[in-house]
Structure I
Amino acid sequence: MFIATWSLVTGMVLIVVSSVIGCGSVRSPFWSSLPETVGNRTDAVDAIMSRVDAGAPPTELPVVPAPPITIRDAESLQTATYRDLTLDETIRIAMTNSRVLRDLNATILRAPDQLATDESLSLVQTDPQAGIEAALSAFDAQIYALGKWQNNDRQFNNRFFGGGANAFQQDTHDYVMQLSKRTATGAQVAVRSITDYDANNATGNLTPSAWQTQWHAELRQPLLRGGGLTFNRIAGPSALPGVYNGVLIAKANNDISVAEFREDARNFVSNVINAYWDLAYAYRDADARGEALERARKTWQSYDAQKTANRRGGSAEALAREQYYRFKSEYQDAVAGKLVGRTQTNNSSSGGTFSGIGGVLATERRLRLLIGLPITEGDLLRPSDEPMTAPVVFDTDSLSVEAVRLRAELQQQRLLIQRRKMELLASKNFLLPTLDLVSIYRVRGLGKDLAGSDSALQEMGTFNHQEYEAALEFKMPVGYRQAHAAVQHAKLQIARDEAVLHEQQRQILHDLLSTVAETDRAFALAETSLNRYLAARDALDALEANREAGLPISLEQLLDSQRRLSESQTKYYLAVTEYMVAIKNVHFETGTLLQNTEIRIAESFDAM
């Protein structure tokens, strides 16, 4: 009873010491997992498997969306109800509703693991194999305990082997408690308590039974391979050539993941802005085609009335009717839209090239999907921001410097190069032989009893029986083939990644200058398209005035003027929308898009 109590006390002391030394990452006691993972109760896993066997049916039915608003419901957008949104409001809604950073390519169905979510950074940081906590765990204190009980009853042909008796009977107990820890220099430090009890019938014993107890302090310090702060912080204590999982490598990987998440967030915001201006253009395109349809309707009615009065042949009425239905089909497409391409990131340019494809209803549904609103509601989303029509002049020198400094892709590559350089440092350590210093200090005690007068513990407390040993262990591979390969591999990785970084910078600067040039092109085209639109409107107004005044006009010229006005109006709206997307793309290429939209990325997670 005393032995069990003493061992329990010793164990509790070691647990407390270990928690103080290096177990700051412990979140909950180990016994909290006992009900679910130990024993023969399988309630938890049976509940899970029952759903697996049933094909994992949904736990609850989804909220069924309302039927979509279609062209039959919205022949005229004038009768619809709207929810006006600014671009800032749209981005705020998107970030509020976006636990998953969505895209419009159905990646959530095709490759859900590729999408970033709110948990992406936390998953990297809590990775039990490659995370920072996993790397730090290699230096956690470890507790080891052993209790062994043995009874022996043997016959010996020679008394010498039986301790002076031919029949040897023995009862032994062995108790071991150890606390060990690896230090940042690669040393292994251990403190252990060893207690054994031996009761036997050997004739040479001082007493029939005896307790022996001892305390050990042991140190194993690598002097060459595996030693030192640099190697252990980079590679970790269990590294192999080419396999490094130290704290600094884990920190670099974590920072790379933060840069990747910042890139995903930037792409998401860029897609939201693209979808916003897609919808803005869709409304303007529908308005222009609606005006053209109304003009064509009046023209057709006029010539139809003349045909009824037998004042004009049927060909004129048919031409006006054909143009009316032509404009009606274009208006229907402008209202309903088609399931075709849209402006998105990496569509011919990093920030996305404006597609110029209208369709209010289809584009509005895509925006709802992207920003996390119900796919259909009673009203339609409508952008309220007006496109910018003033010229913007960019300083390409300062923008180039910002792009090289801020682009997430370059940050990832630069971090990767720094990680490669640390790996090169660690790989050079394997060119050294293994030379370990081993030192052990022991204090012993022997007695009939474990505690009390003339006991093993009392004798150990006198420090009369102290022992010390030291050793050097040496080991070296002949040729160092693997180590030399690891060093050469690390150097080649650095050379490759630096070449990639150089080309990435050239590509980004090319894309930046291209988007700056695109802003000038789009603005110039907007001015030209506006002048064309005004000229087409003046031409049509003159023809309409002559017709109302009773002057003869050419029907073909009238219908052609109507088409020209509709086309020029659409082209103008297309150009100003391209201008807005191009301005956004400049900030995208510069790496300041998140800053301009006042979005901050949290680089850590709250401990659970």
Structure II
Amino acid sequence: MFQPLFIAFRACAPLVAAVLLAFAGACSRSGAPASGAVNSTAQRVHQHVAQDLARLGKHVHQQLLPLARRGTSPDSLRRSFRVARLLYKRVEPFTEYYMPGTARLLNGPPIGEVEVAENKDFEPGGLQVIEALLYPRYEPGRQADLVREVVALHREINNARTRWEVQQLTDAHVFDVLRLQVFRVVALGVSGFDTPLSPAATLPETAAALAALRPILSSYAPSPAAPASGAYETAQRQLTQAERYVRLHPGFSDFNRLTFITEHANPLGRALLACQQRLGIAPFREVRALRPDAATLFDSAAFDPDFYAPTARHYRTAARVALGRQLFQDPVLSGGNGRSCASCHQPDKAFTDGLAKNATLTPGGLVHRNTPTILNAALQAGQFYDLRSATLENQAVDVVGNPDEMHGSLETAARQLQRSPAYVRQFRAAFPGSEVGAEPTITPVRIQTALAAYERSLIRLNSRFDQHMRGRRGVLRPEEIRGFNVFMGAGKCGTCHFAPLFNGTVPPGFTEAESEVLGVPATPAARHLDADQGRYAQVQLPQLRHSFKIPTVRNVALTAPYMHNGAYRTLEQVIEFYNEGGGSGLGLNVPNQTLPPDKLHLSAADQKALKAFLLALTDTAAAW
């Protein structure tokens, strides 16, 4: 819930889309070259970023590295390190966008990354690793480690400079970068995601990240008489006001993140999009998790669940959703018609079942884990608590075939459904052309596709909290507002349950799903860990032992009991678990725990407000 285990699980389709992102799009700015062409404005932006990369490299090489080698002045080291971080914020929007692998080695979390496909882990590097050597205290005995990391940082900066030299920009990409950086500030920056050990630096760095956008936007200043001048001036004004608000409120714990987002960041996102459009620069049209024309992270239609589908052939249609809804309720998918999907995913419980663990089809047994909600499950880059499935389609195969859960067969179900004229008609409507050829109308793949289409229709992002973020005032109580600020601030919840989805799908790209080792006990009173090995059962790397996907906290009012094993019956118990520092904080032996074991020291009022905010995330409208 706090310091994330940055173990990426990438779905194939999102990964391909992310790779193509840097090369996609077109520029249609008035007076600019043909669509997608490089022009003088984009070239100026390119030169500006190159200069900032050079400044960062020069500072690290000429100031930070010599101080690290001397190792005699911790205060000077920290000051130089903070300067390096502020300089990095000037280039962060472009390194994250164009070279995410390098960006991770410049400013990634200080925890190794696991590539599941290769069954390998990779050492972390960059500013956050250096931060861990300087905060909360500098240990002279680790000077050699510090020097090594600073040298590695300088090497990666040089790599970034080399890659940047050949990078081509278009106006459309530049404006994409601008808005995505605003979203990054909202979802990651103000929570302290990349300053976990030096929270006092969080807001100054946020201000620096916003300030870095001004000269980029200034490159697109139209003449005062141009039609776009009003939109441009509005965007610059919103940018200045957002930065000023952060600089005037630098305290980490008392910073009002809700006010910042609703009154500054969201208006800034809208202003940037309006400016882009007035300049004649069309947003991209490709399918992304976060739609390319989203003005804020909280727009009602900001997300496109079809992004996570394996191919375009698996996208939703109204006919497929209707068919999937019917199949979801039909026990024909299970062995002996024993249960349907809806038997365990009950709409009135936000598609959970209210049990710690449901019963197996074999009498007397229990399924392996707690039943998760499937509301908004489509907005995840991985499925199941152990992230073993990349798509909802594959998840359906796993669940139907699991002897404990449904003990069925999609092949058998397809043959049975083929005998139903009503189902045949529905499948033909959902899959036009399926009546042609020798292949049966109803196939296992089409069953999977229909079920996944239905699940992708279960997007619920219109809670009272969401309504407030879209401008409807008066729907949140002061205590709930305070709870959001605790969630994103002192509670550190937002560093793992990322806004606005409040799950572990990493913004602003939303292509990676994170897992974490929390140290969940077998029962609230137990002095030992739950025996479930989590992701380790799938990928046998030591750091994945007891590691589980970070789920959404939306609709938690209806999804008790909590955790992968259903150990905690109430939200108060869950909040106290985190407040104590997870399993390690409770005294359990969790050598690979990724959740910091330090106590949060949240007051009773803070904890009450935090619960109130979580309850304000309830939205099951028209869930069925």
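For the read-out helix-only ellipticity at 222 nm (-39500 (n - 2.57) for each DSSP H run of 4 or more, over all residues; to 500), a value of -17500 was computed from one structure; give its label from I, II. Structure of origin is I.
Taking Kirkwood radius over Cα pairs in Å as the criterion, the top structure among I, II is I, with the largest value. Check the numbers for FRET efficiency 1/(1 + (r/R0)^6) of positions 82 and 242 (r between Cβ atoms, R0 = 25 Å, to 0.05) across I, II and tell me which is largest. Largest value of FRET efficiency 1/(1 + (r/R0)^6) of positions 82 and 242 (r between Cβ atoms, R0 = 25 Å, to 0.05): II.
Among candidates I, II, the computation of distance in nm of label points 7 Å out along Cα→Cβ at positions 66 and 146 that gave 7.4 used structure I.
No lab work stands behind these numbers, since they all come straight from the coordinates. Computed from a prediction, not measured in an experiment: that's the story for all the values here. Cβ atoms are built from the backbone, for glycine too; each structure is taken alone.
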